[in-house]
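> What follows are several structures.
Please treat every number below as a calculation from the coordinates, not as lab data. Just so it is clear, the structure is predicted and the values come from calculations on it, not from any experiment. Cβ atoms are built from the backbone, for glycine too; each structure is taken alone.
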Structure I
Amino acid sequence: MKMSPGAFLEWEGKRITLLGMSGVGKTTLANKLPRHSWFHYSGDYRIGTRYLDEPISDNIKLQAMEVPFLRELLQLDSIYIRSNITIDNLTPVSSFLGKLGNSAQGGLSLDEFKRRQDLHRQAEINAMRDVPEFIRKVDAIYGYKNFINDGGGSVCELDDPETLKILAEHTLIIYIRTSVELDQLLINRAKSHPKPLYYREAFLDEQLPAFMAERGYGAVDQIPPDEFVAWVFPKLFRARIPRYESIASELGYTVDAGDLGAVSNDADFINLICDALA
């Protein structure tokens, strides 16, 4: 969706999609908007509670079955286990994605890892395609006119033009661009605290053999799970940037992450968007 600053100001019921790397400030920005007038739609929350709810619960139960005490209770249907996902706590989603590597250290085989990656990709596509219907029903049911879609960090990796087209038709896409300093901060954070991530299959198929050759691993099960995540993140980070820039150039607009600190309310947010549109 393209529009002028004037048209945006006159737009009754502003609908915005925030895109950018995880950690760039999308959720923090969305949380600064008043809840009584803005509906905050979290793509990752929708993924975890709607499209991966059962696989996530199954994964938790699988781990619980390794504990004899819990195993017996589960088999007798004496306890109930499920995740407790919130917009601010999406750990069950990342735990389900998991990490490649040594099974004794909690790593996944390549086949299982790719299976979960594929499930996540389809779940993210579905969550983003749900945006138009959520815009309609939160207005009809709750009276929300303004809508902000907090997209996950891997939206640019979906390779699904139709999903991006749907977002652009129903929302104003805003890409949050990082700075050199923030780039390094996010990379350092990923190296010190490696977290499960989604990778395009082509990217994974390219990077995994390079990593194994460089580190001398002959099989995936030899890899310490955190080691691959820390090694590959800078490459993933740099591969995603041109993808986000392409989306913003063709379908939306760009704001700088450094400008988000000046936003403290919806008026500041509107001004930030108007500056981007101008």
Structure II
Amino acid sequence: MRIKRILMVGLVAGSIGAAAILYSVGSLLVTPKPASVGRPPIDLPYERVLIPRNDGASTHGWFLAGAKDIGGILLLHGVRSDRREMLERSRFLSKAGYAVLLIDMQAHGETPGEYITFGYLESFDVQAALAFLRTRVTGRPVGVIGASMGGAAAILGREPINADALVLEGVFSNLEKAIENRISLRFGRKVGKALTPLLSMQFEPRLGIPLRLVAPSEAIANVGVPLMIVSGSLDMHALPSEAKTLYDRANKPKSLWLVDGAIHQNLHQFAKIEYEERILEFFGRYLK
């Protein structure tokens, strides 16, 4: 009997320890990533902007005016990053004449937030930023480039995105798959499949957001503007098969570009010349 008690105590202690570890991992996934972004670069006349949101908070960003007869582009960074990730994109778009708006989404950079929500609450920043951008390019079309979480935020809003053309880069199909991919990269696919439900089940109790609402593969059916989906052919965070799922479920007009040899990374840096050519051709076609 004593041995049984010892084994039972050990089992309970082990279970509590494992639960504590999983809870800690869940905490790390949603912990904010604040950063002091600092002053904008001096090579172009960026303007610091503070954009009011409907929930009373404000979105921090940089705005760069463009040509008077050309539209604007909103640039959305990935998870645990900030507006500086999109600086090089802003430069080539500005050179082409576009006005450009770079923002920090909630719980990132200088925009406050209690938790990272992988696109759900971040969608409020997107909506506010698009409304602001339209006031700066009155009567002209606007486009969006969203990388990873930024792309998810662009399409997870309660209303269809108020843009005229949209580029999604390295966007996951749903949050459960995103978690599984990341665990699998570190510990293998079997462990990833086993642990994903234990981490995913924490999302709604922690944040009050149903997991089903963080599913770009479902939300993409609501996108009614020209769409370009871009992903690395070797991306293991948002698999090429997920990019194809997004493409298959999207409305026309749409296009899919799997960047040969790229992983989950800054695709502009990886394929600079081809990236700029394709992006400018896409926006040139649909932001007339």
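> Can you say which of I, II returns 19.8 when mean count of other Cβ atoms within 10 Å over residues 67-74 is computed?
Matching structure: II.
> Consider the structures I, II: one of them gives 22.9 for mean count of other Cβ atoms within 10 Å over residues 59-66 as calculated from the coordinates. Say which.
Working through the options, I get structure II.
> Given that distance in nm of label points 7 Å out along Cα→Cβ at positions 139 and 235, derived from a single structure, equals 3.8, which label among I, II identifies that structure?
This figure was derived from II.
> P(r) over Cα pairs in 5 Å bins from 0, in percent, for residues 187-258 alone was computed and gave 3, 13, 21, 21, 17, 10, 7, 4, 2; which structure, I, II, did it come from?
I
> Right, something else. Name the one structure among I, II that mean count of other Cβ atoms within 10 Å over residues 107-114 of 21.0 was derived from.
Traced to structure II.
> To test your reading of the models, identify which of I, II gives -13000 for helix-only ellipticity at 222 nm (-39500 (n - 2.57) for each DSSP H run of 4 or more, over all residues; to 500) when calculated.
II
> Another question, then. Kindly point out which one of I, II the value 15 was derived from, the read-out being relative contact order in percent (Cα under 8 Å, 6 or more apart).
Traced to structure II.
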